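Nothing in this text is a laboratory measurement; each read-out follows from the coordinates by a stated rule. Quantities reported herein were computed from a predicted structural model and do not represent experimental measurements. Cβ atoms are built from the backbone, for glycine too; each structure is taken alone.
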Structure I
Amino acid sequence: MRVGASLRTAYAPLDHRLGARWVIERAIAARDAGLDSLFIGDHHATGPFPYYQNSPMMGRLLAEWDDRPAGVLMLLPLWPPVLAAEQLGTLASIAQGRFILQCAIGGGEHQFAAMGQTERTRPSRFEAGLDIIRRLLAGEKVNMDAPYQVREARIAPVPTEPVEVWIGASADRAIDRAARLGDGWMADAGVTPDEARDQAAEYRAACDRHDRTPTAVAIRRDVHVGPDSAEAARLAKPVIAAGYRGFRPEACTYGSVEEVAERFAAYAQMGYTDVIVRHLVDDQDEVLRSFERLAHVRELVRDA
C-alpha cells in the first residue's frame, strides 16, 4: 500500500502569507516523511475564507517535491477544458515525475453559480471536458460544438508522458463512470470503513465489466497520528465532535503509529492501493509532527 498526502489549502482568515507558508511547510514535511504522492484540492468563490488555488500553489510546491507522483484535483464542470489542459500541461512539465489529475463533478449551488455554471449539467460537462483535456494533452487539435464550443484548439507544452486520471466517485452511476473513463478511482473522504469496503468491491466489478485494469484504487482519509493513542485522541476528538466537515466519526482516523497503520492495512485488505491523507487538526506544529510519524506508518503498511 502507498501513503500519499492531500494538503489542506483552505484556512480561516489569518495572514495570507502565513497560510501559504503553512501549505509549503506541509509539502516539505510530506516529502521528508517519504510519502508516496502529493496532491492539493479545488474549490472556488470561498471568500472571505482563503483557499489557495491549485495551479499556482502546486507550481510552488513542485519546487520542494522530487520525482514522486504529484497532482491536483479539478472539479471539471467548473473549468473551461482548454484552460484546464493548459494548466495541467504546464504543471506536468514542471513536475519531475508522474503527474496525476484527480477529478470529480463537484457540487454546491453557490460555487457553480459563481462560476456561471449549473449543477444540472455536471455529468455531461464532466465527460466532455475530460475528453477534451485528454485529447489536448495528447497533442491533438480539438473541435467541439456541445456542451463546450471549442474551435481549432491546441495547447503547448504537451506532457512528455500521459497525465494519469483518477476519478472521485461515490454514487453507483458515478463509480461506473470512474471505471469506464478513469485510470484510477478515489473514494470520498467522508465514507465509513464499511462503505469503503462495499464501494471498492463495486468499483472492481465495474472495471471487470468495462475490461479495465485500474492503476490506483485510492481512498482519502482525514487523520492525526499522535505519539500515543491518548494524545492523538486528545487532539482529534474535539475536532470530530464539533462536526468536522459533516463527517461521521468513523470516517476519521487517529491514534498511535501502530493504530493508524492497522487501520490503513485494513483498507489494503479491501483492495485499496493508496491512502491519501489530509490532517484533522489545525495546529501547524502538531500537523508537522503527525507527518513525521506518518513516515513510520508508511513503513509498516508498505507491503500490505
Structure II
Amino acid sequence: MNGVLPPGIGPAALDALQAEPARWLPTVAALAARFTDAPCVAAETSTVLVGLAGAVVVKLYAPFLRDHFAYERAALAHVHGRLSVPTPRLLGDGELDGWPWLAMTRLPGEPLLGPWPALPEAQKLALLQRIGAVAAELHALPPGPMATVAPAWKDFLARQRAGCEARQRRTGLPAHLLAQLAGFLDGPVPAGPDVILTGEFTPFNLLVAGGELTAMIDFGDGLVGPREYDWLGPMCFFVEGRAERLDAFFAGYGVPTPRARREALLRLVLLHRYSCLPAQMKMPGWDAAPDFAALAARWCP
C-alpha cells in the first residue's frame, strides 16, 4: 500500500493520517466497492478511518486498535435485531496490510449532538427516557461472546487507576480538584453484575430524525462490566445538572435515580476510558466546585 497503512502506526500518526483523507480514502473506497457501487466519502469525525458509501459504512482500524475491531465485530453480530432501536448489521470483515476492517449497514438519522441544544425541553425528556429504556434492553442481553473479547473489568479498572492522575492533569482538571484526586479515588466504585457495555450512549453515537431515536452505532469502545459505566454518557452529556432530566433517563431505565451513589459514579467518570471533565461536565461553573462531593451533587442533582 506504499506506506499508506503502516503497520507500526501510533495514535499521533493515526490522527495525522485521519486529517488527510486523500491519502486513505481510496483504500477504504476499494473495500466499500465490494458491497456497493455508491461513491465513498470520508466520515467527518472518528477514532478510526471511516468511509460512507451509500447504505454501507466501512471502518478501517489501525493495528493498535485491534481490540476495538474484535469487540465491534462481535457486538454487531450479537446485538443486531435484539433491541427496539436499530443497530448496524455486519456485512463483512477482513484485514489489509495488518489493518483489520469491517463493513456494516448505514442507518438513517443524524447524530443527536447537532439537534440536541435546540430541542424543546419536553422532547429532551422524552428522548432521555427512550435512551434509558434502550440501555436497559442492551444490559438485559447475556454478554455471550462479548465476554471473550473484552478485557477483564478488574484489569481495565486497574489500568485506569494507574493512569488517572496523569490523564486528569493532561485534560485540565482544576488544580484544587487534582490535589484531592488520590484521596477521592480511594472510595468505592460501582461493582454490579457484568453486562454488555458500549460506553456510547452519547450524542455522538445516537442517531435521530424528526426528534425520534432512529439508531445506535459504534461499539468499538465496548467493555463488559457493571451497568453503571453506561449511565455516565447520558449523565454527562444530556443531564446538564437538571434533576428532571436525570429522573427521565432512570425512569426509562427502570431503576430509582441513584443519588445516594453519586460519588461512586463520579469516581467512574474519572476512571472512564475517555475521561475529560472539561468536555464532559456540561454545567457552567462546575470547575468552581470546592471538592468532589460538591461536584457530584451538582452533576447528579
* Structure fact -> FRET efficiency 1/(1 + (r/R0)^6) of positions 87 and 255 (r between Cβ atoms, R0 = 30 Å, to 0.05) gets 0.85 when computed on, of labels I, II, structure II
* Structure fact -> From the coordinates of one of I, II, distance in nm of label points 7 Å out along Cα→Cβ at positions 95 and 111 came out at 2.0; that one is structure I
